[in-house]
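Input: structures, listed below.
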Structure 1
Amino acid sequence: MKIGTDGVLLGAWTTIEHHPKNILDIGTGTGIIALQLAQRTTQDPNSQITAIDAVEINPNAFEQCVENFEASPWNDLLFCYHASLEEFTAEMDETYDLIVSNPPFHLDSLASSNKDRTQARSNQTMPYDDLLRSVSQLLSNDGVFSVIIPHTEEGSIIDMASHNGLFPLRICRVKGHKQARIKRSMIEFSKKAQKVEFEHLTIEHARHEYTKEYIELVRDFYLNM
């Protein structure tokens, strides 16, 4: 599984200001977001983190995630479950202070010679309504759910979330360059309705010429940035 910009963005942007004691990464893939949050929380002098869990249904991605977790400096915090979200939700008794997800978003089957990549990218694997129902059950009362989606899906996922008792806190709209259309929306939800904070992020001035805002956001996760 390749590491994409979406995952790195979400792992860098997601708030940890409420000092979560435990974190869940749904559909973790390589484990990149969970690893970023392990790095960020352990660098925070006020951190209360005790566990970062991840769940992944694809067997090859699961194996790669476990290898990445075990090779990291934070392997005592990280654990990956090999299960569907439905299975995980049914068996899990505890709730989480922070839940993150970079869910599959293509609504068709994306016929591909790489079945693992197709599964990782197909919304049929984990439909938004299933994701939101599980998040509503797994999120603590004061917790935060953070997700990255295509901008075109922003309105519909906010509407679906409200039906599951989840309300937007912060929305960041992302475009590739200044002249481009908005491509992604990163949204944080909570169980309490309140005024929404809006942000905007542009990734590049030109090809491989990154904006100051993007560099400041992600520089801690790249060797050369």
Structure 2
Amino acid sequence: MSCTLFIDADDTLWENFAYFEAARERFLAWMEQGGYARNEVDVVLNRIDSERTHEIGFGSMGYREAMRRTMLFFYEKTGREKTARDTVLLDEIQRSVHLHPVELYPGVAETLAYLREKYPLFLVTKGVEDEQSGKVERANVAGYFKDVFVIPDKTPAQYRELMSILAISPCDAWMIGNSPRSDINPPAEIGMGTVLVKKERAWDFEEVPLKHNGRFHEITDFRQLKEIF
């Protein structure tokens, strides 16, 4: 098979969602201690978090902003003022997500080494440049790839731009990742092949109905890519 492989980073090569989940739990516990119903805060946070991605993008600072807006939503309803302790909490949560440990999933390094010998590999991750680049550096994976692309979002237009930059036909390209919204539907729309690395737990925002184009595989372990490519 002659092709070029594009590979996602967060929750495909290493754990990321769990750190956002830990941040959410810490925030919900803080709000619950303040007398607010945990489930109500959770619903509002999820709504605001989904809305803010289109406004200020992905990453830890965006999530901090979603928590801040959620906090103010409830504080304003009860006439409560935001305090310095609230700000300290939000800052600590943001740092815990921004600088979280990066450990490759089992078999990722070996599989990347195998694929690199057969195909050109490119890492494609969405989010804030310094945050995503920091994770790539901590993971020590840049050497497996021809190049690393950090893009603000994964849309059909962004994938078309990548194809144009690299002078690659979508028919000769595959995108591999864990998110239907980001890694499967947009590249499939422009004719790329796709591989979904299915996870048991995922961000609700990324879970949308699959719209692949027939050039599609679903796996549960990154090491299974050796069976496809």
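Distance in nm of label points 7 Å out along Cα→Cβ at positions 72 and 160 was computed and gave 2.6; which structure, 1, 2, did it come from? Only structure 1 yields this read-out.
Taking mean count of other Cβ atoms within 10 Å over residues 64-71 as the measure, the highest value among 1, 2 is held by 2. Of the structures labelled 1, 2, one was used to calculate semi-axes √(5λ) of the Cα gyration tensor in Å, giving 36, 17, 15. Name it. It traces back to 2. Highest-scoring entry among 1, 2, by FRET efficiency 1/(1 + (r/R0)^6) of positions 80 and 136 (r between Cβ atoms, R0 = 41 Å, to 0.05), is 1.
Structures 1, 2 were shown, and distance in nm of label points 7 Å out along Cα→Cβ at positions 88 and 168 at 2.5 was computed from 1.
Set 1, 2, criterion distance in nm of label points 7 Å out along Cα→Cβ at positions 32 and 192: the highest-scoring structure is 2. Looking at distance in nm of label points 7 Å out along Cα→Cβ at positions 40 and 200 for structures 1, 2, the greatest value goes to 2.
Structures 1, 2 were shown, and relative contact order in percent (Cα under 8 Å, 6 or more apart) at 17 was computed from 1.
Tell me which of 1, 2 gives -15000 when you compute helix-only ellipticity at 222 nm (-39500 (n - 2.57) for each DSSP H run of 4 or more, over all residues; to 500). Value -15000 for helix-only ellipticity at 222 nm (-39500 (n - 2.57) for each DSSP H run of 4 or more, over all residues; to 500) corresponds to 2 out of 1, 2.
All of the numbers you see were taken from the coordinates with simple rules; none came from a lab. These figures come from a predicted structure and were not determined experimentally. Cβ atoms are built from the backbone, for glycine too; each structure is taken alone.
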